[in-house]
Structure P
């Protein structure tokens, strides 16, 4: 218990001007009760309005005279305290990602409010069977039929579920209380945890590991025992059994009394991953993700805190589950961009996991068939230990891959989404009763609508983006949600030729039905997976053979294992190459290799068809041969020449304002101050001597210059030294803190995953 009469508190207001601690006196009633991490109510500001805040320190040292100190009002009842490690991690995130402390605290606290436990009631017989039968006879004579129904059941059953009695027997609580007062029965309650895991399967022992797998497991566990905790990168081809390695590592941690976190890139992967882990660990495994109810989240949080589970599975938010004795963090498909937060603080799970592992004395294991440039670069520098898996567990080979030039298909008169080769191979699979996966990195009818006469494009009136064409002739903005009916004629020239460019998953589904009558199709994208358990239902149905083809966006290419899938078609491989982003080649390569890896995972050989308008691009050529190292060598040269991550670090500074002129002026002033800090490419006194120069790009309008009537401007700063960028960030924050609170905002994104 922390001792002291004063508490330093972070106020729950996400504004830079109050992003500091405020000291309050601890009242008598809370002395010896208040702890660091607790959420409290405090009077704040001139009006002394009650605000929530978090206690980050309890001290005897007063920062101001007692008469100037305000008292804490009370502990915020029902709130969940922040663990000390979580406070330290939040402080690290604030320093490294340019966030407010309160935003960082909210991030590391996956559960904000405590929840009442779920209760099960039961009715226990308190009389002998003979006494119950006597009372039953009396109830019948008095025509007390409700009492009689309960007593009749109690004659043969000493314990009855409360819900059965009040439900099927139609007995009121008042009747039960009357019987309780007569001593015939008692009503007892027992609390239980809400369990989000809906799996009923017997536990299985671990599979026999290959020599490659066994060596990795033994080395990582022996390094842990020896106190060597440097991160490990497992680079294994698709189907090489990385999951079996993870299972064995986590089992090793459980044997040592340690808990583990298993990170997956998105919820869509939860079910298959959970099934594999549940077979090994039973109810000692659980999940944490955004699809859980508030009660389910709270119960998993409490179970983890008490050490009642060995492993938690989930996306990046699972990283903050408070295990008392964390031994390992495993990050599967570590290359996925979904590990980067899109809201403040814009943290990356890879870096944050590394810091958490350091704080907890745990091991960090990264795994991928297509490692991120960052991870492989660090492995090459010796910062990560590299392990490789080179053989598929089935003993089979990688799928045979064909590249189809769509330009030639068009010239030959084929205007279908499906190339002739893909159509032929799909017909073969239908005859053989084998399955096909079709991948398109687009959603629904997500194409723009333009006039074929004058070229006018239908745009959102609030955002600098085109509207997307959806079913029911609706036009939708995917940024602000604006929706309108598609006009019959062009608003600019009144031409009737206002048409949509349709290249989405819905259209593919419809074209499949026309091309292959009777074909069974499942579609998996954001539109079909919006409800709870929708991922599991689609994947389970496909695994059970209820569909011939699974059509989907990139969520279908991540980690799924379907032994009967022998054909994968990538319908528009080069769409992601058209992104105005330095990571576009890397993303394209990763998506294609991951997609190709879904074929031939059983004992049947697999085939892959990659359809593209750019068959000569190195990312497509290398993906077809699944040659990661050749791709890496070409891509890293480009990154080094251009000064992009991982060869250097980059910070994006995003300035937003509802007034275009004010936003532009603020962006210009920030750029001027940044240039002053860097002294025209040289470091100031705050920088380590000999640090390399900072390159500044901008200010410029963001690629989407307006969203929801808010204008966006961006500045990019690049440096080989991350510390230089954090110094610049601190200087900008100091300047922003001198501004009057207005509608302008400044946000930071280190090593961004997307262009602004």
Structure Q
């Protein structure tokens, strides 16, 4: 009887499990994911208005270095902007954000005619029509010099190829940049070595980036410069700003290749990196290897059944997610992993990762790694162990060491989420020790540890009036981190009083909620709320947002927040109002309209500010109060309106993959609102089909057969033929693989997901 009862389900599941082998395109999609990527997405930006604040990074996934054409001046965080007309070089870059800026940068440039080396003199007009920008390859025609410049990368090296005209005076310039550098030309070995030291902080005194460049033909002559002085026939220079120029006699079509590598450890290690990663490989071989790696990593998700624009946007976002954090380790002559520590200046064994701001990436970027790349995530955890052992703290913003930027102690979320999802292979006890230390005080810069911890631990909030900026935002983020700590402590079997302490602190969000205004508000040390209070005031008690944005930063207890607002109906009305109020703002805290404010103002979505991270999860909160169809509508609205693979294709800061991660998750049909719970909240899938390949060898096929621009609402959800009534799916269920089916409709299903038992996790329950 039992077999008969379940026989139809068994047959259904068996048939469905055949789907991964098939496609509406046949056995293989008719495109390579890497060639769907537009690396120029987000480059039409400046400090006043961001459409991503990105640059066209040419690199390997999570590579130690990337390369980018440079249109801006040396040291300008906006290294490449789409509206620029001239390129002055192709530089090695590690920049995660223009606001945090770059470090260890140097550049190569080809010129003809005159031996010029200064940025403004060597710069050449270029056109996007004569430019190819791929994750694995970049090419541009330098019109003023009649030269085509190309570059293709490895993890720690690259090969350049310059195609010259007929000229007795063809030059390649190596600019080692300012803030301390050196060059040494070795003509007999066709080689330039040296170092650069440029940075924006977060480095020890002995910080160097050692480089080596090996050419495939002899130099006809050479020069070096330091400052504004060019010295012909001289082979070495060191000082604040140095560089080298080598000359060739060329015929039209002559191609000169340059193999380049670098190391943070030593000149010898730079040469070892070069030999190991490029060897005798030619340009096309390296290019093909890099393209294959991008296709392998991007191909972990294959999508179909959407427009070409949607597919290109999806893979352009996914590419951006796979650039950071950077893997800082190198491999010595014994084959051992070692790294230069940006915290204590020593060369130490093991791994290190950097160039990431956890305030951004804890939300969705890192949960994505736990889902698709748990092996990498484990390695990152090992890197965090080393960070703690080498600096005594966990990072909030690393680039390459601790940077004084942003707030919170969001490493707790990243670590807890990793461990609670079963990812192992690192010293969790050391990380737990580090997480607890973060709760006790402040580190070497204000962003490390918890600024205001003594107030928070005693009063349950960071007071508004004690000289600690963004106090309410800090309180909310500390409370969520405490929730994550409590979950991790319980999983590790820590004493019950320790677990309860952090569970209690997770409720500290209530201490900065004004029940009269039904909004988060600054609170003074005597218990009174700040006055005057303008909920549209950006900054002040909040971080890069206002009360309308930060009121939703209660990831751990949405039900509790809803009850404080008056219950589910009032909560829904308040969610609706974010989109309904006009885009008014108060910029007095900053003294000017910062770009995040302007980006909110011009989108015609009320006070919803998707271009910045604090409110990006808010749309999914409709699932916590029984109106999931509103989340489905708003998710599709944001994907359709605010994202495109074009140079203006983001609606604000991209920030290390986080804004991209929102799109990638949302396009798949779910989003990790609360890392640390293992739940993903449903939205509205964008494609009719997506296939996810997990590291455990299993595949998840997401199907939405009737999906379209009109059919945006979810009628039903099934997992392996079984109806899902919840407004979420678990990490464990996804990792098992199978078939996740969305039945789509043009009309909302006003009955599905309305009962409290269908809602995602909250610490509190609805009364």
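Figure out for me which of the structures P, Q the number 163 belongs to, where volume of the Cα convex hull per residue in Å³ was derived from the coordinates. Don't skip to the end; give the middle numbers.
Working: P: 245; Q: 163.
Answer for the origin of the read-out: Q.
Taking mean count of other Cβ atoms within 10 Å over residues 109-116 as the measure, the highest value among P, Q is held by Q.
Taking distance in nm of label points 7 Å out along Cα→Cβ at positions 173 and 421 as the criterion, the top-ranked structure out of P, Q is P, with the highest value.
The greatest value of mean count of other Cβ atoms within 10 Å over residues 157-164 among structures P, Q is that of Q.
Rule-based calculations on the coordinates, nothing more; no lab input. What you are looking at is a predicted structure, and each value in this text was computed from that prediction instead of being measured. Cβ atoms are built from the backbone, for glycine too; each structure is taken alone.
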